[in-house]
Structure P
Amino acid sequence: MAAVKNLKATEQAAGRSGGDAVSMAERHLVQPWPAAGSVGAEARTLIGEGEGIYIIDADGKRLIDGPAGMWCVNVGHRRKELAQVMYDQAMELSYNTPWYTMSTPSAELARRIAGHAPGELSHVFLTTGGSSAVETALRFMQFYNNVRGRPEKKLLLSRGGAYHGSTYLSASLNGRPRDRDWMDGADALVVKLGSPDPFRRPNGMSVEAFGDALVEEFRATVERVGADRIGAFVGEPVQASGGVVVPPDGYLKRIREICRENDILYISDEVVTAFGRLGHVFASGDVFGIDPDMITFAKGVTSGYFPLGGVVIAGRLMEELRRSNHPDAVFSHGLTYSSHPVGCAVALKNLDLLEEGVLDHVRTVAPYFQARLKTLEELPLVGEVRGLGLMACVECVADRESRNPLQLDKDVGNRIDAHCQELGLLVRPLINMCVMSPPLTITKEQIDEMVAILREGISRTMDDLRREGVWQG
């Protein structure tokens, strides 16, 4: 209850209460991803404090932060080291324009990030988050091909189930139907491939054969569209918001080879998987054995303490631009807060924490995390539990034979989340799925607590669905 008293004292000092915050939000705050029926008139769960892997809502309820904020609070809440470096850097240099000045933290961060990147990746462009990181990678591809005299080589290959951002161009890559139901996109620039989700492979097909089919689809698409028109393939090593989809073994390596053979840039979107989520700073090389032409990152680079993202770019691409016949061509792209000194200082300290033990901890507890969650497949509502590292998805289905989620109440994920919140766990609901990606500092005992609550939340949801006649189970 001490946390509640602290929160109330803070609110009283500001002359406002939790109720005031709800009222102000309903009157003035436009939330992300709102429905038209509630846009501009909605309040969401009010969070007051965080501590380690837990958050505390405005009523004082302590919850395990199952999604780690938004896949991002990797080293946990209330890390004094990060708060202190944020203060120290702000007192030394709070901002500098990246158009014609630079700061030491940005140069040092670029060096350290490049040191962790696979293959020829050696240069870093810093942005404000994941969407702007992906947007930067796409615009760099366009600039690169324009300078090289290939203005027609601009098409983008993306996949079903993908999520790459919310800016106009990055969102155009998204492959989840609900992302585009009511939103426009640069459809003429994007060619969509099938989803790499083994759980949704055709009946009777092995995972190996499914992987072969995905590779053949990719190769056939390149031949049909023309490699001379395709600028880049963009793919998450693990599709995060698509439901933690882990592709078949060897699939990414084979796609990488096809890209290399056809001079198509491979952009690995590691906004979620980088900075420890899979036990390494970058998963592309250390987990999947690929060396992309670019890697995008954000979220865990500062553990959510400051907005920051970026793109790591192969040195080869820089050398080709420098050797071009257009030395005066300008990559006219940048952001007011590119290379923000406070964000870069936080990222450096966050990287220290990862290197000094957090990455080792993830590699130690991840098998236990996956094994404990896998036990939830004992529940008849659960079709599959899948994941890698400290990210996992529990997918619910009407029946396991058809793997059909459509006969279920489409709000089943929210139902489970509501029960879990009552029991002390915040879940990331995605229609018929529940995603778990807790802070990387989680212990085995806390994993047990998390899984026990999730089991009970799913069990209560099954009872609700049976009682309402939505599901027979």
Structure Q
Amino acid sequence: MFIEEKSNPGLSNSAATIRDYDNKHYMHPWEAMWVEDGADRTISARAEGIYVYDQNGKRLIDGPGGMWCTQIGYANKEMADAISDQVMQLAYHSPWNTASEPSAVLAKKLADLAPGDLNTVFFTTGGSTAVDTAIRFMHFYNNRLGRRDKKIVISREKAYHGSTYLSASVTGKERSKSWFDLDRENAILLPNVNPSIRPEGMSIEDWCDAKIADLENAIAEAGPDNVGAFIAEPILASGGVIIPPPGYHQRCLEICRANDILYISDEVVTGFGRLGHWFASKDVYGIEPDIITCAKGLTSGYLPLGACLISDRVLEPITGKGQEDIMFSNGYTYSGHPVSCAAALKNIEIMERDGLLEHVREVSPHFLKRLHALRASPIVGDTRGVGLVGCVEGRIAAEGDRLALDHEFGNRVDRKCEELGLIVRPLINMCVFSPPLIITKQQIDEMFDILEEAIRSVEAEAEEGFA
């Protein structure tokens, strides 16, 4: 059942009216400036476990896990109680002039969970502001060391790092046309690292060599004295779950160290269990970066919170005696928000107690087996995945505008899946999956059974020619 009408003067909770209010008054993220007859969005009415229920009470598996973030699933009573208790204890405090127990304890907990010497935590409002803070810290760091030209950030095509000015400037989603101004003068985007696009006959090792050469050449061309940071997601999530070749991250870190360039590992998606570990940088890819950014799974999406973790090695030359009058003047009204930090602490507690990291490592082979079985379809060009994150990339063999065909694939699969009870997140011709970490093998089968049926249906339509 959808929400019943409530006594709210002048307003209505009917599904039709909610959709009308939404279309007329709510500008969504990445919103088209005009849609004929208004957008026909599904209205999420409630959620429980791995399922979301629409305005008609229809149950849908949440394939993308919200926005890669609902690790412990929906409607967790322990989480609700922890949030409620903190609201009544201390709903807010100013991080400028007071401290709080939740933020202090969470900072210590994150330092314990993080690899190496990443022992200092700056809290932000989400992933974009965590990346923005990391880049601003790099500016601050190099200015303090008298290296005011060392500001260029090297990123990659297909990378997504956020929507603030700085984080968007180092984002490389080339198929999404942007009408915003970006600071591309201080950003370099390296070519696609996806091993599946390597030339026929090229080994994965040679492909890795070529991608490392891209980084070396970019540094040489810009000049090491002008490059301040290299930023990389362990896997390029929104770019289509692109997994760089083995050894790539370790070799990139070595190059950064040799050229005194900060390595920023953007773990907004991969952190907090998505790949079966608290952080993927060290445990999956064998690196200890200078900075880690995280958000999303930090609170399982229950409340907004991000964090920027900075290593002792980097902080050491710009902190200590003699630095009393030097201020890192960056921050947010909601930095270290006590209720968000309490939610993160409860989230981590639940994940530890219930063994969710071990669970991910146990069920992910089955998840990946079902994912890769989809390659049998002639309209599936590639599948990619690691841990509990995956991507199905469509490839329609037809004449016509390639971008239009790719959009058609994604939209049709999206519609078919929703009819059958599954939410997918089409990124043009790619459907990405990052379900709640509590998903069972049986539910994984349920999810992929629906996706297989949807793909078969679209395959039949493609053979007849899309109308």
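Please treat every number below as a calculation from the coordinates, not as lab data. Note that this is a predicted model, so its numbers are computed, not measured. Cβ atoms are built from the backbone, for glycine too; each structure is taken alone.
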The value 3.1 for distance in nm of label points 7 Å out along Cα→Cβ at positions 151 and 255 was derived from one model only; which of P, Q is it? P
Quick check on the output: 0.20 is FRET efficiency 1/(1 + (r/R0)^6) of positions 55 and 111 (r between Cβ atoms, R0 = 35 Å, to 0.05), derived from one of P, Q. Which one produced it? Q
When FRET efficiency 1/(1 + (r/R0)^6) of positions 183 and 383 (r between Cβ atoms, R0 = 30 Å, to 0.05) is compared over structures P, Q, which one is greatest? P
Tell me which structure, out of P, Q, gives 168 once volume of the Cα convex hull per residue in Å³ is calculated. Q
